[in-house]
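Participant: Scrolling down, you'll hit the structures one after another.
None of the figures in this text is laboratory data; all of them are computed from the coordinates on show. The shown structure was predicted, so the numbers you read here are calculated from the model rather than taken from an experiment. Cβ atoms are built from the backbone, for glycine too; each structure is taken alone.
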Structure P
């Protein structure tokens, strides 16, 4: 396994657009956005079709129903639930509501950049702490980086783009130690795909009245990326500023998205099937990358971070010429591909293309 080098903040940049129309005429294989390749469940499809005649109506009265269902699933109070138009929307609002010039955010690097970018846009700074060699968070150094201007700590677990998990017990101790001093935002967008004894949600810390915020999404395990539904779990006092900007009214989420999310929570079998298929495909890719001699970081998500023997833009162009869309990044003069896991058939085509790769 290749170690992740230490590098300066803001040196990581993804390459490749999810909306690019370049490439051959045939349908592109999308291995760049960590989407659920199996689509939405039949139950969700039926819910969307049933909701279409009501698309001309607001959903003021139905949002609390979804919030109650989420609360029951997470075993929290409905007053601790906030639904938004995707987790990205809620991350951006968190930055805008809680940061100002002179503040700082303690965060890992590399990690999901959207929240960091939103924080910087407020005039605040990011104190970025390099991940460990296995891609997990260096919790000791992150805690040491907290100072009197730290407004929040951001943890992405499993981490994007490394795919690594930070041990649940270690993170639990971190939250118990740090949360009395500063809020901790834990992005668990990929946790419902993570299997293993060391995977653990921090909802248990929230139940202890600690100042932690849990971020979840319907985009990954439930396959609703295009409908944009996410939610926060937090203490009511933390959510109060969101209510002042009308997030609670239901005007920020469409009726189709609301009913789709509600139906997705009911279809447990579909979600479990996707998790099983994801593990099957992941095992296949592990074996093929090992066979071809590619270094990679073991993943707890629906993507794998693999090292590249050539520049990212060249890798992208060669893959795009074969009808495959990928996302690459550079960290400290090392090129990587964050490879989304598609269906087994799609990954077999990727492996074939990988075997035909020309190093430049």
Structure Q
């Protein structure tokens, strides 16, 4: 009898422990210790070597190619004296009579670079054709600069030559105003873009990622999907504050995909001192934990990559699929349109389709 009572008490306590674990909210990760110093003279493996672009990031035979229009110039009143260069991706399936979704990429020159690590236009071509994401207009926008400053490029993204550090890294609403109040009205005039904020996504890499998050955070009634690669949620201009802001604020209707690497910049400065507020990976994990604890629709993937686009480029197609997974779908087995590839939209000058 004593054994039965002891077993019942033990089982009850175990159940209570399981319930406590199940109900415990996601905790913020403790600040890590300073990373160990590498041995002098020893070169480790290339931590980016495992990440390669797959077929979804390459041009595919038979897949209609979208058109990249531009460059265009957007003058800014939010940052007086500056202008933003941007390009517009128009998929072959775009029909001006049908509202399209929208995806805006910061550091546009990098996301559209044909031989780069991201190649977003190829990803959109392939996924739109296979009905894995909706028909969408893509925008590749560069950080602001004065007319005298050089255009950002693959070698210099503009940290030393443009307004990029101020626009992208400052955790305020100014860059959101550039996108929502200055860019969006121009796009609405030129293209039939859905007004539904659930059909508006925004993404970026490094400082462009924190800028993208800030746009959705400040303007959730305009943008609700965020794609972040190696996001600079660190103390460049105070960006490490977002986990606390997420926990303190009412939950917002935004969806976020974060990706980063364990070998991103880990917070060790020139003097060898470790600063957790300058640790990219730690701060990305902190933001993920805060979003999870608050009940956000958040996904994440942690690699072993360095700071850069190798890992983000390799998984960009999957990030896009996840962000845009909730589009309407037909389950009718007789719906031959739904079961086929998404062909180019008919143009006004196309001959009418022949009737059988």
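Participant: Compute Cα Rg over 2.2 N^0.38 Å for each of P, Q and report the one that scores greatest.
Facilitator: Comparing P, Q, the top value of Cα Rg over 2.2 N^0.38 Å belongs to Q.
Participant: Comparing P, Q, where is relative contact order in percent (Cα under 8 Å, 6 or more apart) highest?
Facilitator: Ranking P, Q on relative contact order in percent (Cα under 8 Å, 6 or more apart), first place is P.
Participant: Could you tell me which structure in P, Q was used to calculate distance in nm of label points 7 Å out along Cα→Cβ at positions 30 and 94 as 5.2?
Facilitator: Derived from the structure labelled Q.
Participant: A further question follows. When helix-only ellipticity at 222 nm (-39500 (n - 2.57) for each DSSP H run of 4 or more, over all residues; to 500) is computed for each of P, Q, which one produces -8000?
Facilitator: Values: P: -11000; Q: -8000.
Label of the source structure: Q.
Participant: Can you spot which of P, Q the value 14.4, 43 was calculated from, given it is Rg and Dmax of the Cα atoms in Å, for residues 70-157 alone?
Facilitator: That value comes from structure Q.
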